[in-house]
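Listed next: structures, encoded as structure tokens.
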Structure 1
Amino acid sequence: MATTPTVALLGTGIMGSGMARSMLRAGLPLRVWNRTTAKARPLADEGAVVAETPAEAARGADIVVTMLQDTVAVEAAMAADDGAGHAARDGTIWIQSSTVGVDGAARLAALAVRCALVYVDAPVLGTREPAEKGALTVLASGPAEAREPCTPVFDAIGNRTLWLGPAGNGSRLKMVVNSWVLALAEATAEAIALAEGLRLDPRLFLDTIAGTGTDSPYAHTKGEAILARRFDPSFPLRGAEKDARLILEAAADAGVDMGLTAAAQRHLARALELGHGDDDMAAVYLVHRRE
């Protein structure tokens, strides 16, 4: 593989577009594909080649990166008749960064074997802004021989990479971390709703925890969004609800009771029904205090 690998990125949504710009700033030759081509076209002005199909993007690439909504979308992009798995050379590295859960990661690892690709399970931690700044945390897992070739990509999109052993461990840790993120977002929404219900200024909650042992920057980020009723998506609610379901599936298989995540999933599902799927996950607050 060349020192500077040619990368094919499949998926240019909120996270994928930010990752693409970070790769371009790092000087990586980049081809991009998105199911809705119009969402990928702005990247052409920044130096990316926009492909019409996943196969076109992957043909001749050294590394294929997937950042798509779920397991089904990744499988379609890789295994369909025009999928990247049919066009990539044998031995091409496949960095799978979508959040697909434990079972999804196993399914995709099996697909990589069928396509003769080297599978690196590498979901990321972070939202829109870290993706745009190249400041994600990469939870990488896969064969040791893939580490060096993946380094230019991981250095471009993140400021921290954790190598966690065999493929699949990255997705396992992503479930653990996301369970904490969901709990924080849900707890912040409930606390603000309770303050309002008790006829208090809800900002008192954020002011009171500030600088204490119970403080959390994430509580302030989501809390300020709730107070301003501004739910521009950093972590879209529909994605948070999907992740909650994946966590619950993994926990059930592991024999772990996840009551907090179960409650968060129910509230997120209700917010989804109310039409807030494209809003930030902080809009779960609206289930607690509808206006």
Structure 2
Amino acid sequence: MNRKQQRQTTPLDGIRYFTPPDDYMLRGRDGLVAVLWGDKPPIPLLEEDFAALEAGTVPDYDMVGRGIYQALRLNPDCAGAAGYAGVLKEAYPHIVSELGGQIIMLEAREIDTPYLDRKINFLKIMALLDPDNAGLPLEIARAYVDKGSRLSSMQYAVTCWYAAEKQLKTALERNPDDIHAAYEYGEALYMLGRYGQAAEIWSGLSTLLEPAERARIEARVTGIQAGKIPMVPPLDYLMALSVAVEQHHGGFSDEAAAIIKDVLGDPIFAEQFPLNEVYYLLGTCYQEMGLMAEAAEAFKRS
């Protein structure tokens, strides 16, 4: 990697980058921290901290910590993220501790989509700090699955399920013996329509799982082998449902109801995936269309 590549940055709201001199030394904590910046990427700073720098001065310890933490919170996949995480780990133990506390807080409560996005980013930062930890990509995958399966955020289903599949693959590469990661990896493959791969993964797990999980995947594998699978990949149905949500929000309840009925018309998909929220949305659409009997029937199933 040449120096120009090392200097690449990712635009982030509220962040400006500072390129320090080659001999810049980050110092702080009463002499406990002394980090030569060297070939690390440009320093992300809050805009107000960047503006406060006087000509010829360099950012201090607190400025650097604030900027790096905010940059990673905004985008833990940004250019230079691994280098920034290394600085946090070496020089800012209090920020790392705060990060762990934030994750614990989010784990302890029901969270909506914005908080779920925050959780994903926090977990990604932790993964940068502890790149050999197989449990972190597993938790990231679970958060993506949660987001990609909610009716309120189903417009992100494609991005989330593909991201989950990637994270689960990483988790298994780090710990091939993780039964739960393998089980969930098979689920992600199934969602993406990669049925043969899912069956292969699940077939090797059957005797290792709890009875309920074993029965579920044995039924799935049997169905795959018999060709009894959804008519289109389940992820395509989630995308169709996201369109139904958009239509409903736009006031087109009849269009939304038609899409939902098409999705529910695949009995295999309808049986395999919990759709309580979908039936509630269908009932709401029928209600707005004046079809009260149909609405009542849909609400019963929600």
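We did not get these values from a lab; they are worked out from the coordinates using the rules stated. Just so you know, these numbers come straight off a predicted model, no measurement behind them. Cβ atoms are built from the backbone, for glycine too; each structure is taken alone.
Quick check: 31 is what I get for percent of Cα pairs over 17 Å apart, for residues 92-139 alone, calculated from one of 1, 2. Which structure matches?
On the way: 1: 40; 2: 31.
Going through each structure in turn, the value belongs to 2.
Ranked on volume of the Cα convex hull per residue in Å³, which label among 1, 2 comes first with the largest value?
Values: 1: 134; 2: 173.
For this comparison of volume of the Cα convex hull per residue in Å³, the top structure is 2.
Can you spot which of 1, 2 the value -15500 was calculated from, given it is helix-only ellipticity at 222 nm (-39500 (n - 2.57) for each DSSP H run of 4 or more, over all residues; to 500)? Before the final figure, lay out each step's value.
Working: 1: -15500; 2: -20000.
Going through each structure in turn, the value belongs to 1.
Which of the displayed structures (1, 2) returns the greatest value of relative contact order in percent (Cα under 8 Å, 6 or more apart) on calculation? Walk me through the intermediate numbers first.
Details: 1: 14; 2: 9.
By relative contact order in percent (Cα under 8 Å, 6 or more apart), the leading structure of 1, 2 is 1.
For FRET efficiency 1/(1 + (r/R0)^6) of positions 36 and 156 (r between Cβ atoms, R0 = 41 Å, to 0.05), which structure out of 1, 2 has the highest calculated value?
Details: 1: 0.95; 2: 0.50.
The structure with the largest value is 1.
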